[in-house]
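Values quoted throughout were computed directly from the atomic coordinates according to the rules given, and no laboratory measurement underlies them. Treat the numbers as computed from the prediction; the structure is a model and nothing was measured. Cβ atoms are built from the backbone, for glycine too; each structure is taken alone.
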Structure I
Amino acid sequence: MSNLDFRVKNGLVVEQAAVVSGSVTASSFIGSGSGLTGIYNTSAFSTDFNSKSTTNLSEGSNLYYTDARVSTYLTSNNFVTKAQAEADAVALSIALG
């Protein structure tokens, strides 16, 4: 059997099963869709999405905020951290008596 391209103007009725090799593109399907397979539906997406967290995502170039990253940034760029400021205040208080 040869492969033919054809267009259907007023709908296509398939009495038994239609076997499609490749993709089917449509603006809508009529019916319950209960016989369709390989379809990723909203319910499955919600279940899969709800089971994810940021642990499941790679950061890429947009790094997540962490206390450790902020601390490293502050100390490596000569900013005074809270712990350092508190220690300096205690030392100054002792020195001033």
Structure II
Amino acid sequence: MKRSRNPIIWRDQGGAPRAYGDFRFLGGSREALCLPGTKRGVTDPELAEVLGSEALVKRIYGHLGTVRHRAKVVEYRVEQHRRVLKAQLAALRVGAGDH
């Protein structure tokens, strides 16, 4: 049976132990579990659990909130590119007149 792993690790770098989220199993890296506007990981275990679970949910389900608009018919808007396509459009007009 595979043992479950806690994605929160504690690092002691000379001061108080700070919380980091280990998201390597999701293709990420180790990130400091910090409050908005700060850079250092929190020292409170309960706050670290909350921040860790929020970060985990955002990593797994964060992409579901984005809905892209898809039209039923492909639209080509040449008017937007008239300056760039000026020479090509002139060549097409001349070519169409030859037939």
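Remarks
- For 1.7 (distance in nm of label points 7 Å out along Cα→Cβ at positions 11 and 43, calculated) the corresponding structure among I, II: II
- Structure responsible for 9, 21, 15, 13, 12, 9, 9, 7, 4, 2, 0, with P(r) over Cα pairs in 10 Å bins from 0, in percent calculated and labels I, II on offer: I
- Distance in nm of label points 7 Å out along Cα→Cβ at positions 27 and 51 - highest-scoring structure of I, II: I
- Structure from which 5.8 was derived, mean count of other Cβ atoms within 10 Å over residues 19-26, options I, II: I
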